[in-house]
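Structures are listed in the sections that come next.
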Structure I
Amino acid sequence: MSEATDTVAGDEPDDDTKMPLLDHLVELRRRLIYAAAALLVAFLVCFYFANTFFDFLVQPLADIWEGQQGRRLIFTALHEKFFTNVKVAFFAAAFFAFPIMSSQIWAFIAPGLYRKEKSAFLPFLIATPILFFAGGAFVFYIVLPVAWKFFAGFEQLATSGGLAIQLEPKVNEYLSLTMRLLFAFGLAFELPVALTLMARVGITSSDGLKRKRRYAVVLAFVAAAVLTPPDPISQLTLAIPIIVLYEVSIWCARLVERQAEKAAEAEDRD
């Protein structure tokens, strides 16, 4: 029996012709240029609004200090605020340009995929930015207000013969800590996507994930200790969602296995 008869009808790649390696490299370069151009344009626009974006990131701390006079953020090096704006603009540009960059990646790999592979891969491509954004929103609206209030509580009033201890954050340190938390939670929320993909290709299974649950709980607290500031509130607010997402991953892996079992039964009947 020929290979053509072994292939399920309607499951061929969109492009039946095999492209030479050089053509693949040219196509890859073209897609990378489009993605880089989108990132550059977004960066130039975002740099113009860098102060607005930074004000947005500072809002959780501003809410804590609302009504208090003389509160401020400082920078101690001449170039510090400039490079802070550059970082803010780059992070914002990466966020806004991600749909274009991901579409270029998809346009490059999609022609070489079978239709079943496309239908399997596309949901993960869509879920990835959604889950990352959900993680960022979780940390920004829930974690940061609690963490900043906790840290700001260590201020001390002046006493007789003593000096007051007042918080005056540096702009680059504030941005670094905030972005570290945003990326940590964003990546943590990608756990269901990563584990479900691993289950789909056979690297792991729902039963294997269940057996390793206790190790996952330990690793969740270790990751929280490494990625978050050294306070119990921030660590718990990251560790607990990771554990919940791990349980969601087990359910997703089981769902993928059931779909694979149904597909195998359908092929056996055919």
Structure II
Amino acid sequence: MSTHDGESRSSILHLDDGDIHVCRDGSRDAPALLLIHGSAASVRSWEPLVPLLTESHRVIRIDLLGFGRSAKPDDGRYEVPEQGRRAGVALDRLGVERAVAVGHSSGGMVATALAEQRPDLVTALALINTGPSLNAFIAPESAAGGPSQWPPTDEQIRQFARTGFSREGYQVPQELVDEVRGMTHHSFTATMRAATAYLEQQALPDRLTAVGKPLHVIFGDQDRRWRPSSAADYRAVPGATVEWLPGVGHSPILEDPPRTAARLLAFTARHAARPD
């Protein structure tokens, strides 16, 4: 992928508890933007957005442990705080001292955990279709929360993923199907449980109020996984801004990259920190 005036690299960081895959795009001299994917996804879910962001940012994407090209250990620590800690270590390894953290879906929980642990590192947060609490979750029609057998078939994955988009007939990208099939059954179920546990412990607006960082929330108003109206719960966070994207579902980063990028860039223009 070509970028503006800078690097475009993919590499593996060797952490003590598992290798982590990272991608870097854009100029090293630009403000850093950390993009954290959601459940059953990877750095690839951000690809439509990256070219729209690299004109003004150094864009760093990370495959969380259990996803994409990162390690998937059966004895891995998949709790959200552990994922946030690893994201911080990854930025340290890359020499990034300050960044705006952006999370999609459960990636917003990891971004929150990173800010809780590393307020020195996170200058601001943007959450995209991240449910604020378990009360906002829309239960799936079937009892199973995901594929019941492993490895799942492509059709089973598409059935699981269909609520990630605004309309029933949306063609689930093959890349997303491939990412799910690339996971292990343990990493798939453990990461799903971890997101639930994090919200059970404390709702995100309460956590983010304690964090005290600038917050912007973007929510597709046709989300079929989290009640779109629940985005208003984030207004309890002092200074937070919330906006809905009309006609877009749970995955604005794939369904409408231009509008999503425009919202992000308007926010980061006010809160991005340039490298020292």
If mean count of other Cβ atoms within 10 Å over residues 216-223 is computed to be 24.1, which of I, II is the source?
II
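Given a computed value of -24500 for helix-only ellipticity at 222 nm (-39500 (n - 2.57) for each DSSP H run of 4 or more, over all residues; to 500), which structure among I, II does it belong to?
I
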For which of I, II does Rg and Dmax of the Cα atoms in Å, calculated from the coordinates, equal 17.1, 51?
II
Quick one: P(r) over Cα pairs in 10 Å bins from 0, in percent, for residues 32-135 alone came out at 13, 30, 29, 17, 9, 3, 0 when computed from one of I, II, so which one is it?
I
Please compute distance in nm of label points 7 Å out along Cα→Cβ at positions 24 and 40 for structures I, II and give me the label with the greatest value.
II
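Read-outs throughout are calculated quantities, based only on the coordinates presented, and are distinct from any laboratory measurement. Everything numeric in this text was worked out from a predicted model, so none of it was measured. Cβ atoms are built from the backbone, for glycine too; each structure is taken alone.
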